[in-house]
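Participant: These notes open a run of structures that come right after.
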Structure I
Amino acid sequence: MLFISDNKIKIKHMISPINLLGNMSKKEFIRKFWGKKACYIGSVIENYSESITKKNLKNIIKDERLFTKLIKLNKGSYINQFGPFKKQPINDKDPFTLLIHKFHHWHKFSYDLFNSIKFIPFFRHDDVMISFSNMNGSVGPHSDSYDVFLFQGSGKKTWTVGQFEFIAKPGDVIYIPPNTLHHGVANTDDCITYSIGFRSPSNHDIKQRYLEFLMDEVLEDIDIYNDSNDNSLNNYAKLPKKLIKYINKKCKFILKNNSNSIFIGQFMSEPDIDTTYIKKKHTLRRLVNSKKKRVLYFDVASRGIYFDNFFFINGVHIPVKKNHYNFLKDFFDNKKCSFCFTGKNLDLEKLIIELLNDGFIHLTSPKFLF
């Protein structure tokens with residue numbers, strides 16, 4: 001059964017923080033809906049004004065850095081085309097939906113939406129996908145294997161979730177749990193929907209990556225099976241007992257201390273496979289001599305996590321001294337913090353410079369296309 005609420009929060013300007021739950025408490029949402037059933041919350045942002053125009057979209061779909069997909073409805077069939085689109089593919093002759101993945105890397109409001117969901121752990125956050133549809137545009141009925149929040153930007157869209165049907169208008173939010181059939185159809189020519197998706201590791205993913213992790217671990221020196229002193233070689237097709245014992249022995253891995261914790265942190269903080277970071281060349285001397293109080297910002301594509309005083313960013317384990325735990329936890333939780341390079345706290349300052357030079361964090365706020 002779908003829950004419907006009409007919770008209004010008046011926001012004069014599009015600024016963070018954004019509360020996608022309206023007047024519903026985080027505790028109530030997680031208890032009643034998260035992973036369980038769909039939820040529709042009307043007008044969480046009243047008088048919402050969309051910042052994206054059709055002209056913006058026509059320009060950015062040519063950009064090779066963006067992953068774009070166009071779905072056209074023709075004679076009852078959905079036809080998929082993948083960008084970048086050098087020639088203009090958008091027209092209003094047939095119903096269409098344009099999808100752009102990882103839009104929070106390029107669009108300020110999408111980034112704010114992405115970071116507004118602080119009631120769900122960051123390791124579950126995946127991306128923001130935007131869909132732009134003309135009248136009757138749709139991607140068809142489907143269900144996803146992950147949780148998703150749908151924020152209606154401009155235009156109107158008729159949604160069918162299970163047996164329930166309703167119309168989403170600008171400022172409305174819909175939560176869809178995994179494996180829930182839903183279908184959205186645009187009612188206008190300017191229909192924009194923001195889809196905030198989540199990720200969750202499967203048993204298959206974990207086992208596959210763990211095996212890869214073990215292969216990379218230096219468990220022991222290479223030791224090749226040797227049967228030069230075996231007196232029972234003449235066994236024809238029968239496997240020698242010595243070989244069976246050798247394999248059983250070598251399959252009992254001797255892991256280093258904390259290896260499992262290192263694997264978990266690396267695995268859960270890995271960025272998307274196609275993510276790249278721009279290297280920098282900051283030096284401690286230059287930063288100290290500037291005598292400026294700085295603000296550190298996470299890169300929009302960076303994933304940072306911590307647990308049991310282990311810290312990881314983008315699949316890399318960061319060695320952190322105990323007296324710096326609280327600072328790093330606060331930085332990872334808020335994705336920005338103030339910092340001053342003085343040359344007196346070398347361990348932490350060198351760590352920060354290393355992260356800066358890897359492109360994982362920055363000294364300037366994120367830059368967006370619009």
Structure II
Amino acid sequence: MSLSVLLALVLAGSPWPLPGHDPANTGWTPAAPAVSTLRHRWTIPAPVGVVDCAAPAVPPVVADGRLFLLDRSTNGVAAHDAATGARLWTWQGVYYFRAARLAVADDLLIVVEEPCHLSDEDTRVAALDVATGALRWQRYGSWRTPGIVLDRGILVTGGNCPGCISDIAYRMQGVRVADGTEAWSTAWQDTAGPVSANGRILVTAAGRDPFPGVPDPKWTALDITTGRRIWHTRIPFAGVRAADPGGTRFYLAESHGLRVVAAATGKRLWRTGAGRAGGVAVDDRRVYVSFPGQVRAYDAASGRFRWSRPMTAPGRPVRAGSLLYVPTGTTMAILDPATGATAALSAAFRPMSGPPVVADGRMYITNGATVRAYE
């Protein structure tokens with residue numbers, strides 16, 4: 001699903017189909033309810049009898065009137081009615097399948113596995129019908145998929161293979177969401193982060209030089225539909241955090257700040273230093289960055305400093321409606337995105353862990369086990 005299609009859906013139905021909301025991982029939805037009007041509606045209780053090696057708790061994804069979350073009692077997934085919380089269906093993979101990441105595209109729920117142990121060689125990606133939970137396709141492989149990179153009908157799978165005895169310790173594939181077939185494949189590369197900027201993704205050279213004729217590349221931009229190399233750079237950075245909603249810029253984390261490059265060419269645009277860059281959210285005007293002990297806002301295009309707010313252990317920001325949400329441990333700060341001033345109190349939403357999910361006029365909060373809906 002392209003970014004333009006997703007933005008159109010945001011304005012029409014305000015889903016949250018990917019962990020970062022959209023292929024660019026912006027963490028931004030323009031449509032959101034006013035916090036003052038939100039009231040608790042329902043709770044999905046903690047699962048009974050959590051299995052060994054349960055996957056980490058992650059926020060749900062929401063699309064097509066359904067909420068999808070990891071079922072930590074089976075290491076599978078569950079679908080719920082987004083309005084009532086009623087369970088619609090569950091799915092549990094066979095042979096110790098351990099669901100870890102979710103995304104929705106083309107009426108399919110994409111489920112990515114994360115095995116428990118390094119010695120577990122096989123990893124799987126499954127696609128389920130969002131309405132019924134029926135398995136539509138499944139792929140097996142030896143290379144781990146570290147995050148959801150999905151755009152234009154292509155899912156990027158693979159990465160490192162810590163338990164492989166193969167000479168190829170890294171491999172990536174572009175898989176068609178519609179049927180699970182391979183669109184392209186490349187070796188000795190790993191993804192730089194769960195971000196696509198108008199169909200461009202960033203990968204890193206891993207191990208042997210996978211780019212003949214390119215002197216010591218560090219990072220390369222690929223076309224997600226073909227796997228074709230677009231540009232490369234030797235600039236060191238820690239990974240890509242997000243792209244802007246228009247897909248024109250990559251926001252890159254560095255050990256001492258944030259670097260921004262043009263998505264089409266890799267040209268350096270601006271950078272800022274305030275410690276190691278953590279979570280990032282980007283709207284149509286500003287970029288919000290969690291640094292150690294503070295959250296900062298910059299002009300998204302020019303990098304001009306806007307404001308700073310001291311904060312203990314800030315997590316990944318979420319920009320929804322007219323507000324900025326920043327998780328901090330078991331609570332969150334609700335800020336005015338233009339000034340950083342406190343815009344509302346968050347006591348009603350505690351306890352919580354991780355960022356909220358805002359979709360279809362509701363806010364969904366997880367505390368690591370339960371999921372609560374406010375409407």
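Participant: Give the label, chosen from I, II, of the structure having the highest value of Rg/Rh (Cα atoms, Kirkwood Rh).
Facilitator: Between I, II, the highest calculated value is found for I.
Participant: A follow-up question, please. For which of I, II does distance in nm of label points 7 Å out along Cα→Cβ at positions 85 and 181, calculated from the coordinates, equal 4.4?
Facilitator: Structure of origin is II.
Participant: Another one. I, II: which one has log10 I(q)/I(0) by the Debye sum over Cα atoms at q = 0.09, 0.10, 0.17, 0.18 Å⁻¹, for residues 133-348 alone, as calculated, at -0.69, -0.78, -1.21, -1.26?
Facilitator: The correct label is I.
Participant: Follow-up question, since we're still on this one. One of I, II was used to compute helix-only ellipticity at 222 nm (-39500 (n - 2.57) for each DSSP H run of 4 or more, over all residues; to 500), and the answer was -7000. Which one was it?
Facilitator: The correct label is I.
Participant: Can you tell which of I, II yields 2.1 when distance in nm of label points 7 Å out along Cα→Cβ at positions 245 and 357 is derived from it?
Facilitator: Traced to structure II.
Participant: A further question on this structure: One of I, II was used to compute Kirkwood radius over Cα pairs in Å, for residues 221-332 alone, and the answer was 14.5. Which one was it?
Facilitator: Derived from the structure labelled II.
Values in this text are rule-based calculations from the coordinates and carry no lab data. Predicted model, so just to flag it, every value in this text is computed and none were measured. Cβ atoms are built from the backbone, for glycine too; each structure is taken alone.
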